[in-house]
Structure 1
Amino acid sequence: MSNFIQLRRLWLVLLAAPLFFHYIPEKKAVEKSPSKPNILFIFADDQRADALGIAGNTIVKTPNIDQLARSGTRFANCYVMGGHHGAICAPSRAMLMSGKSLFHVYDVLDGVHTMPQHFAESGYETFGTGKWHNGAQTFEASFQKGKAVMLGGMSDHFQVPVRDLHDGKLGEPVTKSFSTDIFTEAALSYLDEYAKGKKTNPFFCYIAYTAPHDPRSPREDYIGKYPEKDIPLPGNFKPMHPFDYGEAQVRDENLAPWPRTPEIIKSTLSDYYGLITHLDARVGDMINSLKEKGLYENTIIVYAADNGLAIGSHGLLGKQSLYEHSMKVPFIIAGPGIPKGKVSDALVYLYDIFPTLTNVAGLPQPEAADGKSLAGVIRGKSKGVRESSFTAYRNLIRAVRDEEWKLIRYPNRDYTQLFNLKKDPLELENLSGKAAYRGKEESLKKRLIQWQQETGDTVAYTARTILPMQYDPTKFERTMDKFQPKYTQERYYRK
């Protein structure tokens with residue numbers, strides 16, 4: 001009998017063994033470290049930093065982007081470094097995608113290791129839609145998937161030529177409308193496809209809007225959303241820029257007649273804000289999609305823009321200057337591990353985003369990047385990554401700022417502006433040449449020259465030939481570009 005009992009016990013142990021060994025891998029799976037975060041990168045076009053409710057603008061309504069900022073960290077002093085030509089968005093996007101500064105990368109990104117490539121090499125699935133101003137081949141090299149891609153700088157928002165990526169190649173363009181909706185629907189389609197799939201790898205999803213870049217032609221239901229009578233003029237509004245610095249006839253400045261009138265600037269702002277609020281609504285749709293699909297909690301969301309815009313400030317309309325309104329952009333980051341409701345005054349660049357995202361996602365840092373990771377600032381370990389920032393536009397302007405002061409230099413005019421940004425954030429009172437501020441001006445001059453040496457900028461502080469500052473823009477001939485629809489033709493080009 002005892003032998004029978006022992007055999008019976010042995011038989012029961014053998015029966016239980018598969019169950020026992022099956023339990024071990026399940027336990028390991030539970031204890032496995034969490035997957036890397038997804039990335040949703042939303043990039044606006046020509047949105048100045050103060051064109052958000054969360055940034056203190058009491059007119060424009062941006063509830064979804066504001067909530068994104070409250071759920072994450074907002075950088076109040078983010079800049080594009082500048083540009084080599086009037087289409088600032090091309091070098092801006094090249095810097096963003098490469099992590100390199102203005103003088104170390106060129107627009108087309110040929111042979112340059114890009115941010116989406118870096119994420120793909122680290123196991124991410126990459127998708128892109130919207131504006132790509134850096135060459136078809138570099139989009140094809142950068143993204144595994146793509147839909148509704150617009151090559152070039154701008155288009156009529158109602159007639160957007162877009163291409164899809166098939167087998168690594170962008171197809172022929174198909175015209176669709178409206179730009180903000182086209183790109184959002186492409187992104188939503190991708191997120192839906194991803195959520196229904198195996199989700200083996202995290203995603204890097206990049207949406208580059210063409211709004212609120214002109215034409216100032218909002219979708220019909222957003223026209224008149226902001227009555228012109230209710231819109232205040234910018235605090236630094238001027239009928240015309242007080243002197244000629246060489247770019248008074250660039251394309252952007254042709255979008256309204258000289259001198260600028262309060263009426264034309266209010267009309268422009270009405271349409272500009274309409275474009276932004278439409279964009280904000282679609283940002284909300286994408287965030288809701290992440291939540292509905294169970295992707296939100298593990299997705300880092302970035303909202304930024306390529307450059308700012310004047311829209312009447314200092315008598316200008318475009319981004320071809322180095323005033324704060326044209327060089328400063330929104331930058332918000334939210335998601336797992338990102339502190340909520342934080343606002344940083346650190347001086348940062350768009351090209352810092354590449355190394356920052358790789359850091360917070362736990363990826364290897366990009367090689368030869370000029371940008372600095374902001375992870376330490378985000379986590380509260382440091383207040384900033386640099387003591388000053390430098391901006392440049394063509395060979396016409398250079399600028400440097402620190403926490404409080406800013407110097408703008410016009411080499412071809414041998415002219416300098418000095419502003420105390422804390423007391424004069426609108427850059428209205430030029431303190432250059434005044435004895436009380438001579439020391440500050442000299443120290444900023446030295447810092448500017450040091451920045452030039454470090455970045456490879458060869459423009460002299462004072463040009464050999466000095467050009468006159470006097471001009472009469474009322475005599476300029478205005479030309480209308482081919483992208484302006486009937487709405488803007490009648491509204492902004494009427495005689």
Structure 2
Amino acid sequence: MYIPKASGGLSTQLVRPLCRRSLPAGSRCLSADAQTPRKEGDISSVFVSLSGDGKAAPLDERFADQKKKLIAGRGDQLKRSWDRLLCKLRDEVETIEQRGSEIIPSISFRDIHTAPRSFHDELRKRGVAIIRGVVPEAEARGYKEEIEAYARANPGTKAFPPNDPQVYELYWSHPQVRARSHANMLETQRFLMSFWHSSESDAMISPVHPVTYADRLRIRQPGDAGFALGPHTDAGSVERWEDNGYGLGQVYQRIFEGRWEEYNPWEASCRLPVMSNLYDGAGACSMFRMFQGWLSMSHTGPNEGTLLVNPLLSMATAYILLRPFFVPINQPPADGSSRIAIDTFLEPSNWHLEERPSSKLEGATPGYSQELNSVLHPHLELQKTMVHVPQIGPGDYVAWHCDTIHAVDKVHKGTGDSSVLYIPACPVTEANIEYVKRQKNDFLKGIPPPDFPGGKGESEHIGRATVKDLQNYSNEQALRAFGFGKWNTKEENLNHGQRRVLKKANEILGL
């Protein structure tokens with residue numbers, strides 16, 4: 001059973017019910033209150049490349065009709081926009097190749113409120129950042145040791161791969177709850193979400209008030225090659241092209257109009273009505289995560305089982321969305337061909353609009369994350385533009401924009417574990433609070449949160465965190481983030497939309 005979920009603050013009248021909208025074939029609709037837990041599983045169900053035979057089925061012909069509709073009457077304009085994009089990408093690929101990991105902006109937690117303009121500019125352009133020292137190193141490393149003891153005490157814990165666990169289906173361990181409620185973590189989330197803005201002052205969203213999204217953890221051991229996630233983006237795949245998906249907020253309208261340069265990845269209000277999960281994706285996120293992120297529990301460097309990101313953000317987004325409309329005149333050169341042959345293939349003059357729109361949306365499969373590779377997305381030159389995050393220590397926080405392409409080392413070639421707690425940055429919106437309400441109930445029961453594989457989870461685990469533990473760990477801000485505290489609607493410096501959404505949040509939570 002399925003409820004289409006929003007990646008933004010969907011108004012209550014759209015959450016219950018959604019069926020009056022015309023939903024695509026294959027999607028389902030129920031009221032928010034009717035949601036049932038997902039079947040048991042692990043992170044492999046999120047990606048076509050990790051599931052079954054790793055092959056995506058051809059898309060329904062209706063996607064060809066949708067592509068035709070998206071660009072109707074704008075073919076010439078779109079081709080000129082595509083050409084400009086390819087030329088700009090060529091320059092940026094060279095820049096990224098030269099700078100490597102140092103292109104990722106980094107700042108100490110103690111300096112976030114005096115961050116220089118250069119940091120702000122680079123974060124907005126690259127879509128990724130490192131905040132160092134969010135949690136003291138000894139405390140963060142202690143999280144890992146405590147989690148390992150928790151897993152040993154509960155040998156029935158599910159993980160991927162089952163025979164050599166690297167990613168654990170744990171959500172309610174003491175360290176996870178403490179890290180999410182840490183005052184420095186909440187302050188870091190507020191800082192990062194301040195990079196977003198709403199052009200509408202009455203938009204019902206408050207980025208200055210983080211809410212908790214309970215996620216998994218990773219303890220990746222040296223030599224592991226099982227948890228090898230290739231380049232991908234989360235929060236839907238085919239939904240980015242669909243009227244009932246991201247089209248509800250016209251998030252990418254400028255790109256489809258042939259004006260990709262005018263697309264603003266930091267505008268929040270247009271994302272509020274978005275449906276990012278129309279197909280009951282096993283790993284789809286119901287929350288609007290402005291930033292995805294993780295808190296490190298170990299010392300980890302490039303090629304040591306860590307994260308890779310594509311620091312192109314707006315250009316990469318435009319390319320992913322426009323790629324399905326274009327085909328090459330001459331086919332790609334064979335492996336080992338000269339750089340001249342490759343450049344000739346990538347030249348704008350070698351690409352033209354499809355004469356008859358196909359149903360192809362390269363790398364997009366209903367119900368799964370959007371995956372990318374060098375064959376389907378050649379101009380991104382992923383072998384050059386997927387860069388490792390630099391050396392990371394326990395307590396450092398890595399965050400990336402929700403549209404950012406990211407991946408994981410294929411093989412952990414280091415000598416120590418690569419361990420992180422996944423903790424995104426999510427604002428107060430109506431849809432986010434609806435999710436927090438359900439998540440709060442799951443926390444009390446000790447079962448997996450709504451977005452994750454179901455089952456009894458940690459309900460019978462020895463030593464899991466309880467609401468009493470949360471109260472002992474947390475200040476009032478953290479309790480509100482978890483759904484256990486009332487939001488202050490009379491707080492100073494709030495705009496009209498923020499006051500409205502905080503009031504609505506209290507109503508939803510019954511506070």
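Computed from the coordinates by the stated procedures, all read-outs in this text should not be read as laboratory data. All figures in this text were calculated on a predicted structure; none of them were measured in a lab. Cβ atoms are built from the backbone, for glycine too; each structure is taken alone.
Once FRET efficiency 1/(1 + (r/R0)^6) of positions 357 and 461 (r between Cβ atoms, R0 = 41 Å, to 0.05) is calculated for every structure in 1, 2, which label goes with the largest value?
Evaluating FRET efficiency 1/(1 + (r/R0)^6) of positions 357 and 461 (r between Cβ atoms, R0 = 41 Å, to 0.05) on every structure, the highest lands on 1.
Compare mean count of other Cβ atoms within 10 Å over residues 149-156 across structures 1, 2 and report the one with the greatest value.
1
For Cα Rg over 2.2 N^0.38 Å, which of the structures 1, 2 scores highest?
1
Work out which structure the value -0.96 belongs to, where log10 I(q)/I(0) by the Debye sum over Cα atoms at q = 0.14 Å⁻¹, for residues 205-412 alone was derived from one of 1, 2.
Going through each structure in turn, the value belongs to 2.
If distance in nm of label points 7 Å out along Cα→Cβ at positions 85 and 405 computes to 3.7, which of 1, 2 did it come from?
1
A value of 28 was derived for relative contact order in percent (Cα under 8 Å, 6 or more apart); which structure in 1, 2 was it taken from?
2
Thinking only about mean count of other Cβ atoms within 10 Å over residues 229-236, which of 1, 2 has the largest value?
2
Computing Rg and Dmax of the Cα atoms in Å, for residues 77-172 alone gives 13.5, 40 for which of 1, 2?
1
Name the one structure among 1, 2 that distance in nm of label points 7 Å out along Cα→Cβ at positions 61 and 141 of 6.3 was derived from.
2
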